[in-house]
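Asker: The structures considered in this document are given below.
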Structure I
Amino acid sequence: MPEDQTTQIYGPIAKDLALVEELLESVKSVDIFALQKMLEHALESRGKRLRPALVLLAGTFGNYDLNKLVPLGTAIELLHTASLVHDDVIDSAENRRGKPTANSLFDNALTVLLGDFLFANAAEMVTRTGSLKVTRLFSLTLMKMTSGELDQDTAAFDVGRDVQSYLSRIGGKTASLMENATEGGAVLAGCSNENVEALRSYGYNLGMAFQIVDDILDFEGTEEIMGKPVGSDLKE
């Protein structure tokens, strides 16, 4: 997406997104030096923080309470990062977004523990919203993501898979987290049931489109665009 379009979309919540960044910084403050270095690497800001931005943007449709929305946005970004850390171990990936992966810098055992630590921090962070419903949605999302990844890995060489099974898989491993971002933000903002459902559907469909494009780029893209070797996902 061109920079001017990104600025336009993020404009209403750009300053508040910086609060998410501050909370992410606080996660890096640990007593174990090696863990601190790993956290600094994993949480280095390389992306657009799309998922926490979706939380905040969804919150603008109702009672925009940063004391609730910022922790949820941070929790979702931590969950996203943790899943990528574990995915890179599973795929033996060496690069992501043009940078070395954690598992290429540290051994696999330490990288798995890094992912676990990020998952734990995400779980703690979501409780700061004070919403049992949002905490439950977050837990269900983690289950969907894990199930989607398991389905993908166990069916890697099953040539009989159809389009519907593919859509179901990416719905779990990718779309569910964006769905959680928009739905959770709407719930915390006290939106009407109609708006919560509309925002939930938007997040889900955005996540589906995001993953489909990513998969197409694995065939048609370039390493510069992908930030990793072309065909790496297909190979794994």
Structure II
Amino acid sequence: MTAHVAHAFDGAAGYDAAALVQAHAAERLAQHIARLPHPPAPRMLEVGCGTGLLSQALIGRIAPGPWLLTDIAPAMLDRCAARIGSRPDIAYAQLDGEHPDVSGPFDLIASSFVFQWFADLPGALTRLRGLLAPGGHIAFATMADGSLAEWDAAHRTTGHDAAMASYPTLDQLRAMGATVNEERFVERHADARAFLASLRAIGAHRPRDARAPVPASVLRRAMAAFDAAGAAVTYHIAYGVIVA
């Protein structure tokens, strides 16, 4: 994961109030994880724990075991620890999940709304799979191709593309060894300004790769087109499971 993405999330002080789709995806992913077969005390690594939305959703759903909750952004890790609290079976660590410098094995590696920020997702999944115990699972939720299509469409009315990250397709995720289910989550905003403010609040206003921002005049025209179309965006969410 690139340093500028990590810095963006480290400064996302108002994350929880704006993280509507993230909270929804964490809850749904926790439901999927609860249906997987687990040993009596599963050893879990969470990649990109953020403020603890998924961790909290998993407590009570799967049997307690040694959990390692990690994030690349120290401020996010602190907020997760504040939410979950001090427990003898839970540890916290700063970690780049794309290049995990941690010892396994783990029965479960869980991650919600993190994989879309990886520069090399196939390589990251190979490395994470190497940390699994036999029969273990990687369970994840990620933004998929077609997310925020309305924002892209608003920019195309100006003859430009939005300076947003690209997201994996379902076929690409399946080629990486995942069994995938999908969902579309519509988020409505008062206007384009409110939408952009929500992206800034969750640290997602910068693209993963180094794309030049659109000119201010183009952005103003795109914002007007977005407002005229209803100021709603659709998140295409992929829920995936990879078995060791």
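Asker: Can you say which of I, II returns 14.1 when mean count of other Cβ atoms within 10 Å over residues 98-105 is computed?
Answerer: The structure behind it is II.
Asker: Can you tell which of I, II yields -10500 when helix-only ellipticity at 222 nm (-39500 (n - 2.57) for each DSSP H run of 4 or more, over all residues; to 500) is derived from it?
Answerer: Details: I: -23000; II: -10500.
Computing helix-only ellipticity at 222 nm (-39500 (n - 2.57) for each DSSP H run of 4 or more, over all residues; to 500) on every structure in I, II gives -10500 only for II.
Asker: If you don't mind, there's one more thing I want to ask. Where does the value 5, 19, 22, 20, 14, 8, 6, 3, 2 come from, among I, II, when P(r) over Cα pairs in 5 Å bins from 0, in percent, for residues 114-153 alone is the thing being computed? Don't skip to the answer; put the middle values down first.
Answerer: Working: I: 5, 23, 23, 24, 16, 6, 2, 0; II: 5, 19, 22, 20, 14, 8, 6, 3, 2.
That value comes from structure II.
Rule-based calculations on the coordinates, nothing more; no lab input. Just so you know, these numbers come straight off a predicted model, no measurement behind them. Cβ atoms are built from the backbone, for glycine too; each structure is taken alone.
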